[in-house]
Each structure stands twice: as structure tokens, then as C-alpha cells.
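These notes open a run of structures that come right after.
Read-outs throughout are calculated quantities, based only on the coordinates presented, and are distinct from any laboratory measurement. Given the structure is predicted, the values throughout are model-derived calculations rather than measurements. Cβ atoms are built from the backbone, for glycine too; each structure is taken alone.
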Structure I
């Protein structure tokens, strides 16, 4: 008599759907924010910047700082057409950021709860298809599509473990690495900043290694190099799919 009544259809000791989702979501978050995934995403970011710079008009697909600088230099020199070639990727990147934010609006997130896996899947499919485009295909549509997808990637994969990072450009990562390394050295022992410094150093090195691989692959394969980058992203995609299935398992078992 003194006990409160349980909600209809739910036993008193049975976890609710939200509790199941929270517990099973540990698998997804661990994979999503893992160093392994972050390294592959960063390597692909460097790869794609090298691809568009060396193979498609010396334009950056991911590094918007470089595009802003080159836009200003070309504009100052009166080279309007070349300046615009750096403006369009910036606008495509901003569109990608807007789409990533729109996917998290409550009315949309009811249908797409976690946009990271669909965004990565879309990027892999595009790179596989674009890798078979002929060398005569215009550079601008290709660069714009990569810039758009790069924004989706960086916006849907914002963390490595518990720290913010960027998978498609490296300036902010370098700054955070410097800050964490300084704090770890000055405040020894400081395992928190030590760990952060190691992670961000690894991400920066992966980005650099990806740029080296991208430049080499583009020189040898031209557009086919995108298939190599798609394989990198597939290696990041696979553990996310496995984690997603694990996350769905407890909910399905409880039905």
C-alpha cells in the first residue's frame, strides 16, 4: 500500500528505454571518440588537402585558413578569378557546418539520432565514386563537394577521448598540444595534460602523414587517389558500425 505504483507496462526494477540507451551508448561513444578513429580521420583530412592542392588548382579542401589567406593575396593582386576559386570552398565548408548543425535540431534529430555515421558513410561513398572520375572532370565541383563533406566530418566528430579536436585541419590541434605539453612539463606530475598532449601530438602527426600520402598518391593516381582515402575512412567506419550494432542489441533484447 505504501509503495508508489509503477508506470503501466514497466516493472519496478526494469530499466527504462532511456536508461538502456544510456548504458549501451557507452560502446558507441568509446568508438566515436577513440584515438584510432581520430587518427584515421586526421590522416584523411591531410590526404584530401594534399589531393586538392596538388591535383586541383592549388586550393585547400579542408584548411580554410589557407584559403582565406590565398583569397586575400589574389584579391590584392587583382586576380579575381583565382580569388573566387578560394572563396567557393569556404562557402561550401560553411554550408556543411550549417547542415551538420541542422541535423541536431530536435525536429530532425528524431529521425537521425547520431549523424556521424551517416555523414561518414556519405563521405566514403562519394570518394569511391569520385575516384573514378576522368582527369578531365572540372576541379571546382570536386573541391566543393570535398569541402562540404569535410565540414560534416569535423562537425560530427569533434572529440578524441574527452578533448575537443579538429579532424580536418591542424592549427587548433597544434595550439592545444602546445598548451597541454607546457602544462604537463610545468605542473609535473600532470597525467591529464600529459595524456592530452600525447593524443593531440599523434593527431597532428597523422594529419601530416596523410598529407604526405595524399601528395604521393595524387601524383601517381590523380583522381583514383580518392579511393585510397576512402579505404582509410572505411577503417574508421567499421568500428563505428560494430559499436552501433552493440548499442542496438540491448534495446532489441528488451523488447
Structure II
């Protein structure tokens, strides 16, 4: 048991030591002297994005949510440029440190472009692309599909687990048939469009991580312009009232 656990820790360590990027949790080393084996990682003082979405939902503006999504997308783009698939992307594995979102938990990450799953083992069905049930393969496009679930998580109010009203077997059946989560009511349309493209039934028609990041930058600019326009109109109205 200890030998197997040590191998798993070393696998994660070998992957993490390759990466140094603002939106990736920094790896410092590992401790194998005694059980349990440990990885030494950057301390992210503000915890997981999932927890922030639960406890600070009323304080997180649309602008904050877009920025969180964009920072996570930057992290995933970096991984994909390094030809690495994360395989376990979710709001629970995005941490916040001094306002910066960082992707964490590389236990399932693989430094390769295609990885064959053992479908008999447990998996995070709610974030799993539907084609994986047919070919057992995870790749960049399956990460992108899972990132679409992250976008949904970042904007749903109040926060809840994806498909919280369904059992795993029903999620599997319905997503394979084409069902997708409904667009959260306060999600800006440009972000909703990105999310839905991440969920395209054909993997080759999904956005790349690079394109997704570019589209999110555009969505942030649109939101900034909208907010600025609102402030300008409010100022004009105050002048007229005076």
C-alpha cells in the first residue's frame, strides 16, 4: 500500500515540478520519510473558488466572476501548451491566493495529449465529456468540456453542485443524449456563448484553451465597457438633475 501511494505521490510531483506559472499552484518538493507521504505546495490563503462561491456569493460581482474564469483559463491554456491534460478540472481544484486564481490538484494530470481511462474506476461523472464513455480517452477537448462546467459553477447563484438533482447514472445518460446545464440567469451572453461552445457534442468543434482564453478576455472587456457606460450615463443624469 505504501509503495503504491509513494508512486502516486511521485507521479504528481514529477508533473508539478515541470510548471511555473502565475495561475498554477507552485510546487516546492515532497516528503517521503514517513507515512503519509506529502507534497509541499504553495499555500493559497483564500482557499478554493468553490468555497468562495458558497460563502461570498453576494459579494462576488459579475466582473469578479469573469476574472476568476479568465485566470483559470490562463492556467489551463498554460498546461495545454505544455502538452499536459489536467483530467480533474473543477471549481474545487481552483484555489485563490491574493486575488489570483490558481489551478491545483495534479493527482490525475498527465504530461501527454491523450490518456486512456479505466472506466471501471470511479470518475467525476458531472465534469466528464460524453464521448469518454465511448472511447475511454481524455484529451485537451475533454478538459475544455470540463472547463465549461467550471464556467457554469462560477456563475450559478446560489452555488450548487452541477446536476445536483440527478444521480450519476442519469447525468451520464442525459449528457450522452445531448442535455446540457441551463445557462445561469446572471451570466453575460458572451460568457454563455463560450460555455456552450465548450460543451459542443463534437470534440473537434469545441474551443481550444487558447481561443477560450481570448474569448474570455473579450467578454471581460465587454463587461468593463458596459460598466463604464453605466457610470457615464449615471453621471450625466446627475448633472441634468442639478
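As an exercise: percent of Cα pairs over 19 Å apart, for residues 138-201 alone, calculated from one structure in I, II, equals 43. Which structure is it? Clearly, the read-out refers to I. -15500 is what came out when helix-only ellipticity at 222 nm (-39500 (n - 2.57) for each DSSP H run of 4 or more, over all residues; to 500) was calculated for one structure; which of I, II is it? Considering all the candidates, the number was obtained from II.
With relative contact order in percent (Cα under 8 Å, 6 or more apart) coming out at 19, pick the structure among I, II it was computed from.
Working: I: 35; II: 19.
It was calculated from structure II.
When distance in nm of label points 7 Å out along Cα→Cβ at positions 66 and 226 is calculated for each of structures I, II, structure I comes out greatest. Which of I, II yields -0.42 for log10 I(q)/I(0) by the Debye sum over Cα atoms at q = 0.09 Å⁻¹, as computed? The read-out comes from structure II. Looking across I, II, the calculation of distance in nm of label points 7 Å out along Cα→Cβ at positions 130 and 146 that yields 2.0 traces back to II.
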